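Just so it is clear, none of the values below were taken in a lab; they were calculated from the coordinates. Predicted model, so just to flag it, every value in this text is computed and none were measured. Cβ atoms are built from the backbone, for glycine too; each structure is taken alone.
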Structure I
Amino acid sequence: MDFIRQKITDDIKANKNNGKVLTRFPPEPNGYLHIGHAKSICLNFGVARDFNGLCNLRFDDTNPTKEEEEYVLSIKDAVRWLGFDWENREFYASDYFEQLYSFAVKLIEKGKAYVCDLSAEDIRSYRGTLTEAGKESPYRNRSVAESLKHFSEMREGKYKEGEKVLRAKIDMSSGNINMRDPVIYRILFAHHHRTKDKWCIYPMYDFAHALSDSIEGITHSLCTLEFEDHRPLYDWILDELSVPCHPQQIEFARLNLNYTVMSKRKLLYLVQSGLVNGWDDPRLPTIAGMKKRGYPPEAIRKFCETIGIAKRENVVDIQLLEYCVREELNKKAQRVMGVLRPLKVIITNYPQGHSEELDAVNNPEDPASGTRKVPFSRIIYIEQDDFLENPPKDYFRLSLGKEVRLRYAYFIKCEKALKDETTGRIKELHCTYDPLTKGGNAPDGRKVKGTIHWVAEPTSIEGEARLYDRLFDMENPSEISDDAFASSINKKSLENIFSCRFEPFLKKAKAGEVYQLERLGYFCVDSSSTETKIVLNRTVTLKDTWAKIAQKNK
C-alpha cells in the first residue's frame with residue numbers, strides 16, 4: 001500500500017469526511033495528455049475505486065489564451081480510452097466563475113486582498129528572492145472600498161491587460177515566495193471556449209483550484225510535488241474564506257521518463273514547429289500518440305501500477321514501459337506474417353500453377369485463439385536480411401547451398417542467386433523444396449537451425465510499415481533548449497518502408513488493431529489504411545535492442 005492510500009485508510013478509520021472519498025482529475029485544456037497524466041489519472045480514479053468513492057473530471061479552464069475545445073475533447077477521449085469513467089461528474093472551473101468572483105470580493109471585504117497597480121515586472125522585483133524578503137506594494141493598504149470599486153471596474157472591462165491585478169494580502173516576508181501577496185485575479189481580454197466573452201478577468205490557478213475542490217466536496221486533492229510549496233496558499237485561501245469543505249492536498253512525485261520530454265510547453269513546441277506530425281505522433285509520449293502506436297491501455301495502467309507512488313522525484317527507464325507493452329501484447333496479439341523488404345524466391349521444383357493452404361497458429365500464448373490458413377505457392381517473398389551470399393560462420397538463415405525452414409511450410413535450399421546488373425544487389429533467389437518436410441520436420445531426422453518467415457506472392461497484399469523509435473538520441477532531452485531540439489532529434493525515429501508484403505489475413509484488419517508480425521515486432525493498423533493498401537505502425541520490437549545499440553555506440 002502506498003503512502004497516499006495509507007493516509008486515506010487512516011482518515012476512513014478516523015471517520016474523517018464521514019468515511020467518504022472523493023478525488024478529482026483536474027487537467028488544463030491547453031494540450032494533449034501524456035503518460036505523466038496517465039499516472040495521475042490512474043491514481044485519482046484508482047483511489048476512488050479502491051475506497052468505493054468517486055472521481056470527478058474537472059477542467060481547469062482559467063487561461064483562455066492557451067485553451068481550446070480540441071484539447072477538452074482529446075482529454076475526455078484519453079481518460080475513457082485508459083478505461084475510466086467520470087459518469088455525470090464533468091465539471092469546469094468556469095462553472096464556478098461567479099462563485100469565485102464572490103469569494104474574491106469576500107477576501108477584499110475582510111481586508112485580505114487588494115487591487116494592485118504594479119506592472120508584472122514590478123511585482124516580480126518586489127517579491128524578493130529565496131534569501132531576501134519582498135517589499136510591500138504601494139497599493140497594499142488601499143481601502144477596502146477602493147479595492148472593491150477597482151475590482152468591479154476590472155470585471156466591467158474598464159482597464160487594460162496588466163494595468164491592475166487582484167492580490168491576496170498575506171506576508172511579503174514569508175519564507176515561502178508563494179505566500180508573498182500572490183496574484184489571484186488578472187485581466188485578460190480573450191475569448192473563452194465556454195463562457196465566450198462574458199468575462200475579462202480570470203482567477204489564477206491556485207485560487208481557482210483550491211475553491212473548485214471545496215465547491216465539489218473533494219476529500220483528497222492529489223497533486224504532483226511541484227505544488228508542495230503551494231499547499232500553504234491552498235490552505236490559506238480555504239481557511240480565510242471559512243468554507244465548509246476543506247480538502248487535504250497530498251503531493252506525490254510526477255512521472256519522468258528518459259529519452260522523452262514531459263513538459264506540455266516543449267511538446268507544444270515540437271508540434272507547432274513541425275518536428276513531429278501532430279499531437280498524436282506515435283513518437284510522442286502523449287496518450288493519443290501511444291494509442292496510435294498501438295500501446296494497449298492495459299499496459300499503461302500496468303506500467304503506472306508497477307512504478308508506484310513515491311514522494312521523491314526519479315527518472316523511470318522507458319524500457320519498463322515497453323516491457324509492459326510487450327507483456328500485454330504477447331498475451332493477446334494475433335500472429336501474422338509479413339515481409340518489410342521483400343526478396344523474391346522462386347521454388348523451382350514446386351509445381352507451376354499449384355498452391356496450397358497451410359495451418360498457422362494464431363497465438364501460441366492463447367490456445368483458444370485457434371489456427372488460420374496461410375496460402376503457399378511457387379513464388380514467395382522473404383526478408384532481404386534473411387539471405388547472405390557470403391555469410392559469417394554463425395549465420396543460420398538462407399545462403400547458397402544451405403537449407404532453411406520456412407515457418408509452417410517446408411525446408412528450402414538455395415541453388416542460385418540472381419543479381420541486378422546495374423547495382424549488383426541480389427534481386428531473386430532460385431530454391432528447391434523438400435515436399436516431405438511439410439510442417440517443418442524432415443522424416444529422415446535431418447535438422448536445420450534457421451526458421452524464417454515468408455508470404456506467398458500471388459495472394460500477398462501490399463502495404464507500408466512505419467518503424468518508430470525514440471524521438472531523442474539523448475537520455476535527458478528535457479535539459480536541452482528549444483532551439484536545440486531539431487539537432488537532438490533521433491534521425492532514425494521514423495523510417496517509412498513502402499512496398500511491404502503481408503499475408504492476406506490482414507485484408508480484414510481494422511484501424512487500431514495490433515498484430516505481431518512474426519520475427520519483426522508488434523504493429524498497429526493505422527487509420528490511413530485502405531482496402532487496397534494497409535499501413536502499419538510499429539508499436540514495439542519483439543526484444544529490447546536499445547541497450548545493446550547504445551552500448552555498441554559508446
Structure II
Amino acid sequence: MAAKKKTKNEEVTLETVLWNCRVALRGVGTTEKNRDAVISLVFLKFAGDKFEKRRKDLIKKYGDIPAFLEKASFYNAVNVFYLKETARWTYIVKNASANDIAVIIDQAMADIEESNPSLKGALSLNLFASLGADKAKIKELIDNVNKISEATYHEEDLIGRVYEYFLQIYAASGTKEDGEFYTPACLVKLIAEMIEPYSGVVYDPCCGSGGMFVQSIKFVERHQGNKQNISILGQESQPETWRLCKMNLAIRGIAHNLGETNASTFTQDLHKDKKVDFIMANPPFNLKNWRKSDELTDDSRWSGYNVPRVSNANYAWILHMISKLDVNHGIAGFLLANGALNDLDEFEIRKQLLENDKVEAIIVLPRDMFYTTDISVTLWIVNMNKKASTVNGRQLRDRTHEILFMDLRRWDENIEEIVIDKGKKKKKTVLNDTQIAKVKEIYNNWQSVDTSLYSDVPELCKAATLEGENGIRANGYSLAPSKYIEFIDHDLEIDYKAEMARIQTEMREIIKAEKASQAMLEEAFRGIGYGID
C-alpha cells in the first residue's frame with residue numbers, strides 16, 4: 001500500500017495512523033482479538049461519522065425535532081445505521097479516559113446491533129472486557145482511530161482503504177488458518193475482470209471477509225454500471241470471519257445475504273436449491289475431513305459424478321459450485337491449489353467435468369502471492385455455456401470442448417512489501433493493473449468470433465481441444481498447462497556453428513598475442529646479454 005504524502009494540513013500520514021492503531025494493542029491479546037478490536041472501533045467510527053452527517057441533514061431539512069432525529073427509518077432509508085446516544089462515536093471519544101471504557105465500548109456494540117437488525121450477529125460482543133488491555137491502551141487506540149476522517153484524508157474510498165489495510169495486515173501477520181479470511185486484492189480483481197459480474201447474483205460459498213463481493217461491486221463501478229443490479233449471496237464457516245464479512249459489507253453499504261449464522265457449506269448449505277449467475281471463490285486449499293466418511297455420499301451436488309474423497313475437498317468445492325450455477329449462463333472464477341490439476345484420486349471426476357465441457361480456462365499464477373503459503377495456485381474459469389453468444393456486447397464463438405491454458409509463473413517481477421511488525425516484513429508477488437488487463441485481453445481474444453485476435457504464445461498461453469493427438473484426452477485429462485503450452489529450450493537458441501567460430505577466432509587472437517609477447521621478451525633479454533633457451 002503506497003504511503004500518502006504529507007501536506008501542510010496533515011501532521012501524519014494515514015499509514016502512520018493505521019500503524020499506531022496496531023501498536024496500541026501490541027503485546028495485549030491474540031492476533032485475532034486485536035484484529036477484531038481494531039476493526040470494531042473502525043466500524044464504530046465510520047458508522048458514527050455517517051450517522052452524524054445524516055443527522056445534520058435531517059436537522060437542516062426538518063429542524064431539531066426528536067421525532068425525526070430519533071427515527072431509525074430516516075437513517076436506514078439512506079443506508080445509514082441508526083445509533084443510540086451510547087453507541088455514537090462522539091460518546092466513545094468523550095468517555096475514552098473512563099475507567100470502564102471497555103464496558104462502554106462493548107455496550108455500544110450491543111446497542112448498535114439491537115437498533116439495526118441487519119447487523120445481528122455481526123459485531124463482536126463483550127470483546128473489550130475480555131481483551132486484557134488497560135484503559136490507557138484502549139484510549140490510545142481510540143485516539144488514533146479518531147484521527148481517521150474524510151476531512152483529513154481525502155480518499156475516494158477511505159472506508160474501503162482502511163478496512164483493506166487491516167484485513168491485509170492481520171492476514172500477513174497470522175498463521176495459515178488466520179490468513180484464510182483474506183485473498184490478495186489483485187487476485188480478486190483478476191477474477192472479477194475475467195467473469196464480468198455486471199448484473200445478477202454473485203455467490204461465494206466460503207466468503208472469508210468479503211473481498212470477492214467488494215471487488216464485484218468495484219468492477220461494476222469501474223465499468224460505469226449500476227451496483228443496484230448486483231445481489232450478494234454468501235456463506236462462511238468460521239464465526240469470527242463471518243462477522244468480519246458482515247461488518248466489511250455493512251460499513252460499505254453493500255446489501256448482502258450471508259445467512260443467519262456461520263455454517264459449513266457442505267454440511268449445512270444455507271442457500272440450498274438457489275441458482276446464481278456468478279461465483280467468485282477462494283476455498284481453503286486441500287481441506288481435509290470436510291465430511292464424515294458415511295456423510296453426504298448420496299448428495300445431489302455430486303449427481304453424475306463420483307463422490308469426492310474425504311481427505312481433500314478440492315473437487316467437492318468444484319462440484320458444489322457447478323451445482324449452484326445457472327445452467328444456461330452461469331460462470332465461476334475460483335482459486336485452487338495446483339495439485340487439483342492432476343489429482344489422480346479424483347481422475348474420474350475431472351474426466352467427467354471435461355467430457356461435460358464445464359471448464360473454460362486454467363490459469364497458473366505466480367508463486368508467493370498469498371500471505372500464508374508460497375506455493376503457486378491456479379485460477380479456474382468454469383462456464384456452463386461455451387456456445388456462441390453475445391456477452392456484454394462481445395460476440396463470442398463456439399468454444400465447445402476447448403480450454404484456454406495460461407502460465408503466469410514468470411510474471412513475478414512486481415513485489416509488494418508489507419510491514420507486519422517492528423523489524424518484520426513480508427514480501428509478496430502482486431499482479432498490477434496492466435498485467436490483469438493483459439490476461440483479460442488474451443482470454444477475451446480467444447473467446448472472440450474474430451479468430452485473428454488470438455494466437456498461441458510459447459511459455460504463456462495455448463488453446464487446447466478435447467480431441468486430437470495432443471488433446472486433453474490424449475494427455476490423460478490433465479489440466480496442467482505445462483502439458484499443452486509450448487516450452488522453449490533456450491539452450492537450443494544458440495547458433496553453435498557461429499559460436500564455435502567466434503571462440504576459435506578469439507583463441508587464435510589470444511595465441512597470436514601471446515607469441516608476440518614472447519618474441520618481445522626474447523629480444524629484450526638478448527639485448528642485455530642473457531640467452532633464453
Using distance in nm of label points 7 Å out along Cα→Cβ at positions 218 and 306 as the calculated read-out, with 3.0 as its value, let me know the right label among I, II. I
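Thinking only about Rg/Rh (Cα atoms, Kirkwood Rh), for residues 34-225 alone, which of I, II has the largest value? Can you show the working numbers first?
Numbers: I: 1.01; II: 0.99.
By Rg/Rh (Cα atoms, Kirkwood Rh), for residues 34-225 alone, the leading structure of I, II is I.
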Comparing I, II on mean count of other Cβ atoms within 10 Å over residues 322-329, the highest sits with I
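Consider the structures I, II: one of them gives 8.1 for distance in nm of label points 7 Å out along Cα→Cβ at positions 138 and 386 as calculated from the coordinates. Say which. Before the final figure, lay out the partial values.
Values: I: 8.1; II: 5.8.
The correct label is I.
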One of I, II was used to calculate helix-only ellipticity at 222 nm (-39500 (n - 2.57) for each DSSP H run of 4 or more, over all residues; to 500), yielding -8000; that structure is I
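Of the structures labelled I, II, which one yields 3.8 when distance in nm of label points 7 Å out along Cα→Cβ at positions 346 and 450 is computed from its coordinates? Intermediate results must be reported in sequence, preceding the final value.
Details: I: 2.1; II: 3.8.
Comparing all candidates, it corresponds to II.
Upon calculation of mean projected area of the Cα convex hull in nm², for residues 146-201 alone from the atomic coordinates, which of the structures I, II produces 4.7? Write out the running numbers ahead of the final one.
Values: I: 4.7; II: 5.9.
Label of the originating structure: I.
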